Structure P
Amino acid sequence: MSKDERFPPLRYGPAERHMAESLVELERQMLSGEQAEDCDCKEGMFNSVTRRNLLAGGLAVGGSALAGGRAVAEAPPGAHEYYVQPDPTKEQGRTILNDGGYGSRSQFESEVRWRYPTASLDSSWSMTPLASGHGIITPSGLHFERHHAGIPNIDPLQHELILHGMVDEPLRFTMDDLKRLPAVSRIHFIECSGNTLTEWADPTLKTVQGTHGLTSTSEWTGVRLSTLLEMAGVQDNAAWILAEGADAAVMTRSVPIDKAMDDAILAYAQNGEAIRPEQGYPLRLLLPGFEGNTHIKWLRRLEVSDKPFMTREETSKYTDLMPDGSARQFSMEMEAKSVITFPSGAMKLPRPGFYEITGLAWSGQGKITKVEVSADGGNTWHEAALDGPILPKCHTRFRLPWAWTGDEVVLQSRAVDETGYVQPTLADLVAVRGLNSVYHLNAIQNWHIAPNGEVTNVHS
């Protein structure tokens, strides 16, 4: 299939088409030369995705093979290489703080994000390996990233946040000022509105990391934005806030004042420690349930106004061109979505038998109330169990026991949130939205399982 056929110019601009084609090539490089293992454990079903060298943007990023019980030649990122004891009951283990005082993961775990191979390293993103996750929390080191001008290195002692515009009293805050204010901790997902952008017309990427890897969940800690707005005194006719970042792109987005006063957080911590630099250190805006581009990182300025600011990111980008030529603008709330992470694309089930289907569901409109799973392409549905905690605007883990007979099947999941919204099929979504946009695709995902156990991405 040619590039024009796969990513037609009517829907994909030059930048978006280059982006999508590069993702296809990157995933092809990742999966090339893979051989599936036949074993009883889940590890053997993953087509060696977590046990090999990964190529990300031309850089080898770890994951060496294991052989004969010996240690790998080079430890994966986030790990240290240690001697593997033949019998750990016969000799002492290594000493405490041997890794320098900041904990590391086992050298036998090699999951990593992979980077979209943009021509410029400064404007790119990385994808979360959803298939290897457990529970709902994404490790900070595996949380997806999106940058438009690289990751700034900011001294928190020098960083300030300015709040001005239509307020009674403009205010300036240091990081110490913010940390003295009452704090909250909330668990929320973030999803890029470009998540799944390659999948509108044809099933394109092979793995769930490729199709859905631009979403992650963390515990975020910080001060509520409403606290600062109340301190400054918002004027009566104020309706929008401009949030501005301190990166070289000077990323800006308009935020409705109602959202700012509701559940917006100025986050300085993630999963119990200071927020990571790639996630906005020392301060980022968190807008639970809104598209990722609005969660401005390296936050330095908030300007209150009576109208939106019509920035680049909400006019030429992150809008949805409709079939009649109009555009949906400020479509920031992420609608209910789910995906089966096991079994999923590029895995191989070793033999018929019992498996547990599992995956993630989320909605920017509130809590997930139900997830249904189909093993026959949507003809019949079975309600999955939801693991607790079930939180608003947060990933929710679902599970369903399943006996695979060895027949050809198509697995699907569909989520329902507390507003009653039901995750649509791709056909239903296209009937309303058309094929002129690449953002906000939340359609039901299909995984085809062949009689030999191979799992592939399909459109049913």
Structure Q
Amino acid sequence: MTNIEVVYIQDLSSEMHNVLKDNQLGSLPLECKNFLLRSVLKQSTYKSIGICFIDISNLQLKTYLFKKELDEIIYFDEINNLLYGYYWNIADDYVKITVRSINLLNTYEKDIIEIPIVELRLWENHLEQEGISNFIVPPIRFFKMVNSRYIIIIHRKFSLPNSDNEWQIYVIDLFENKFYSYIYDNDSKKPFPISYIRYFPVSNNDGFIFIKFGQIDAEEKEMYWPPENSRMIQHFWEAFAFYPLNKFIEDVKNQKLFLDAYIVERISENFSFRYLDDIESIKDLCFYYIKKSLKTNLSKLIKLELKNYTKEIMQTSINLDNKFMHYNNGFLTAISLSIEEINDKQNLLRISKEFLNGNNTKRVNILLSKEEQFMPDIMYKYILKHGLFLTFSPRFDYRDIPKHYKIKVYSLESSSAFFEFITKYPLSSPFTITLVEKNKANDEFLLIL
């Protein structure tokens, strides 16, 4: 029998009640071995005004409030207890990003480097042309601190009207205390404009820059296929590349990127790509993706070896359509789910979890009340790792009004909730909830709110 212990961050430290009077806790996409990190957000601006970190081993909580608000926290150096973030500012006629470090041991903060993103005059002209009266900061397509030394920023270059297809790339070297700037011409006449960028780490200091090319994603492509005319065909072309991190940094520093050299596959208007939405397989230097023929509706699961960029078509008995696929400890697992309305009071949730060879499959049908909200994007990782998922009621209305929620915990081993509770404190939606494995042998978990 699975045992769940519910832990509230407010109860871990008496000071948290004062901290959260006019603020709320946010999530941090930062991985730590020993700590669970939560940013403290100012409710009026949603800027980070501090951080609390919980030692998972003993549930000790420490809180640090920043001397200066940050727009975003970007990295935590767990070895040296250094936190990094950035904020926007206007100086010297430029709209800039300032990177700031916070030493959590001696509570010392300092600005370490400024990056000029766009001339203030050009940006204000752009906002005026777009009919935007309030000043907003430029959108950044990619902002990632990849390790304790390097930050990579990528955004559209804001200059003359005819240069909308140029991308500004920065590599910030914190050891050298300088940044390198490179402009990539993403000409719209080219069949494969950049559409998506992500970083996949392999280790603390190495990984791959994943770059997706193409103007529409798989869902749009399948919805609007076939293209109506020859002019639309190029909008359906796609490609993706894996650029080794250290080579990417070296090439930007040397003012020359070789994107074409790292494109793994190009496809025409008659195919679509889908990718595994996790990073575990990258650590084993392999990457899985699904290539689907829109003419025949047949899908192939392809394994890409990142050591030598060779590809292998995998044999599987699993139906690859509408699956969330995950790689863990050398095994590929697929999750599929659907929600069907039964009557005006109930929905039927169907979930299946199956391994690559299809020999080990778990299926469950669960009746949910209409009020219960199942959040697929949040719950996939818990279903995959622990065979557990949660529902929330009442349903989120996203007006960010704090309220109490009833939370039910389900298992793939049972068709009904085995644990439920009403939250002790009102929560703002969307809120952060973390499931931590406390004791694997005894099937014990901490649910941290």
Inset, instruction - Using the calculated result 1.00 for FRET efficiency 1/(1 + (r/R0)^6) of positions 220 and 364 (r between Cβ atoms, R0 = 35 Å, to 0.05), pick out the matching structure from P, Q. - result: P
Legend entry - Ranking P, Q by relative contact order in percent (Cα under 8 Å, 6 or more apart), the structure that comes out highest: P
Inset, instruction - Identify the structure, out of P, Q, from whose coordinates Kirkwood radius over Cα pairs in Å was calculated to give 23.4. - result: P
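We did not get these values from a lab; they are worked out from the coordinates using the rules stated. Fair warning: this is a prediction, and the values are worked out from it, not measured in the lab. Cβ atoms are built from the backbone, for glycine too; each structure is taken alone.
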